[in-house]
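Bear in mind that the values in this text are calculations on the coordinates, not laboratory data. Bear in mind the structure is a predicted one, so any value in this text is a computation, not a measurement.
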Structure 1
Amino acid sequence: MYKKFTLIAALLMVLAGTFFPAAAAAADGVTKITYWHYLSGDNAEIHQKMVEEFNAAHPHIQVEMLYTGNQFVARDKLLAAVAGDAPPAVALVDQFWPPLMVSTGALVPLRNFVDPDEYLQDYSQVSKDTVTVFGEAWTVPFSLSNQILLYNKDKFREAGLDPERPPATWDELVEYAKALTRDVDGDGRIDEWGVNFTTRANLGSMYNFVTFLWQAGGELYTEDYSEASFNDEAALEAVQFWIDLAHEHQVLSLSPPPEGFETGRIAMQYSSTSSIAATKNKVDFELGVAPLPKHKQQVTGVGGSSLAIFKTTPEQEAAAWEFVNWMASSENNLKWSMKTGYIPLRNSVRESEAYQQYLADEPHMQVVLEQFDYARARPNTVSYADLSRILGVAVEEALYGSGNPQKILNNAVQEANVYIQTLD
């Protein structure tokens, strides 16, 4: 269980001295705790106001926030801090980090504070899946999103497409994207593309690709999680579909313009439900929100974060729990969901009168909730972080290069199996 920590400690220990201690000693009855997060943009502002509200309402606990960079940077900083025995009291962790953090031995399990089964009873099953490692709940769900298709209804009309009938299958996605890809100025080069999603591994392409893989009927692991399995026929079909969108159909740009969807140069955008509110504020066209086009399976991938408490002192851990429990309360989950577009984690919040009124005012979110029935969380295994990196790089190599996709996937599976056998 602790192999992962041993592996990273030697690499990251040298960085640990640059981080702050988890909490200042209690002075005048006030316990100060540090809280690390990686949120940015509008969501970061909403999030900061929540923390400020907590501090105002809890004078005996003061939370000091620290932005640690994007998720890739934040994870490495957190691992380095753990390796140096100087973790924060609380950290926002991405959906697939809990297994990695649990393997370090630095997390405090939820059972130290409450009965996990009773506490999480009101939470949706998929949100509970994201915080459960080795059959035990370790963190508290904070935000949950799934993938949706944003589309420009104005562009649909220009192309002669029905703006109320977005593509429902992979075949229709290709058909629509071809109609929406155009050389506007007649110079022989494409100016507007039909579809876009993240294709670079270092920018999080796996968030998209794993959904295409599942839609094709593929899996990341064998049934017993003993080996990687993303080199079968289904995986090859998913990779080939990406290649065909970019190279054969030429409807997916491998160097898309910045904010291409928001500026009208991309007609359909695979995105997170958490981006709906911000996107609406940026565009000057009629925005469409649709379920992801399906293939052999109807699946949408899940993203989101949870709140993790790290081992410090009994006083700091108690303060950290009070903060986490407040942040994850029904009242705050309702506020966070309505302001950001994240899906309510609690069933009671989804069914509340206030949220039902929000749905009436924001019909886009009804699409999100309907698709939630097909949401699937990524595997909670220690090796997933490395497997994700390996597969993401392999898909990028197949998409941007000229190598044989099957050979690239075979090599990636061999590499992934080394991590699986070492870590899980």
Structure 2
Amino acid sequence: MHQYIPNTEEEQLKMLNEVGIASFEDLLKRLPQELRFRGELPLPPAKSEWEHKRDVQQIISRDGSSSTHISFLGAGSYDHFIPHIVDVLVSRSEFYTAYTPYQAEVSQGTLQAMYEYQSMICELTSMDLANSSMYDGASAMAEACLLASRHTNRNKILISRAVNPIYLDVAITYAHNQGLEFEMIDLEQAVTSLKALDSLLNQDVAGVVIQNPNFYGGLEDLAALKSTISDHKVLLIAVVNPISLNLLESPGKLGVDIAVGEGQSLGNHMSFGGPYLGFMAVKEALIRKVPGRIAGESIDIHGNRAFVMVLRTREQDIRRERATSNICTNQGLNALTACIYMSTLGKNGLRRVAELCTQKAHYLAEGIAAIKGYKLETRHFFNEFVIEVPGPAKDLIRAATQAGFFAGVALSQFEKNATNKLLLAVTEKRSKTEMDALLDFFRGYSE
């Protein structure tokens, strides 16, 4: 907790004089009087710093978190184990105070971190190039839609109904006034229908967006979806879970043109929803249309290894009409966190995390399906699945929270006819004891 350091009346007067005015009231003259607050603010009596700290801690203690409850939350934010070394390293001042590397000669560390992060994302996705990076998974998907439109000079994007609805809302917001049109692809058994996709394809389509694993946890057949797209101009955009890529075939090997996703699961804390980072990786033909920043490796005049900013195609750096995006922040600290996390675990560690996630998820799903009154809705999945519960899912979630569980996400907040549907996610952190305890809760709840 940072201490509050006030300034004296003498210091305030000095600052006011510096800008050519005599009082704080003079500073506010331009504000309309009808907007000014009059009277005394209804503030409680002053307290000491220690008392304020105690009060804040009491307020914080009312919240539940993944440290107080057993979490089965998912839908884009997951409770993975983060090795202590990750937090220690990203807390070093040279990392958390570094910002945009405008001058390469004094930013070699930042540029190298960006380059290493990009390299790891490329290896994870089997794509040719990655930027570093985007705000979050939702904005990365939105930027991918805009990229597809720029590349093809077309204005229609087909999006599977199994894509995260929050991502869809962000994409629609991004595309406002951009002339983009979105059309939804229907599902068949909770995955994207090949027949529905084929019926929607035409010469106006710029890109097709598929999430894999999808929002309901189902595994999509990206290769079959790619083969359904006969027009080679249409770009296939895949929204992927980076942890799953250590077990599932990579998007680059399945014909995907743009791979995007949320990097929170790569060593970033859930943090009540952010800040996170979005990653984007593309095939080489799209390199000059990628938004954000791209760092590269070179050699300086002395023959030493050096790092440079290769592309920075935002509107502050080039002529506005040629900018690919107005994204101004590359979530550098979050991307560095992902880089350190992947380096710490290595290939074998990341694969082991993926294996544990899917093994434990299937154990829990099978256990729930065996309980009277519950039904497993998702057929093939990685670590996330939908169940039908007895009664409204929101009621079950409230009861589970009282029992010490974050039991999942109620799909009724996204769909009108999903009152009894619950989305659960299982990570490597969940023990058999914890999952069995949740199964006992479900049994007791249905009786």
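If helix-only ellipticity at 222 nm (-39500 (n - 2.57) for each DSSP H run of 4 or more, over all residues; to 500) is computed to be -11000, which of 1, 2 is the source? Only structure 2 yields this read-out. Between structures 1, 2, the greatest calculated value of relative contact order in percent (Cα under 8 Å, 6 or more apart) is seen in 1. Taking Cα Rg over 2.2 N^0.38 Å as the criterion, the top structure among 1, 2 is 2, with the largest value.
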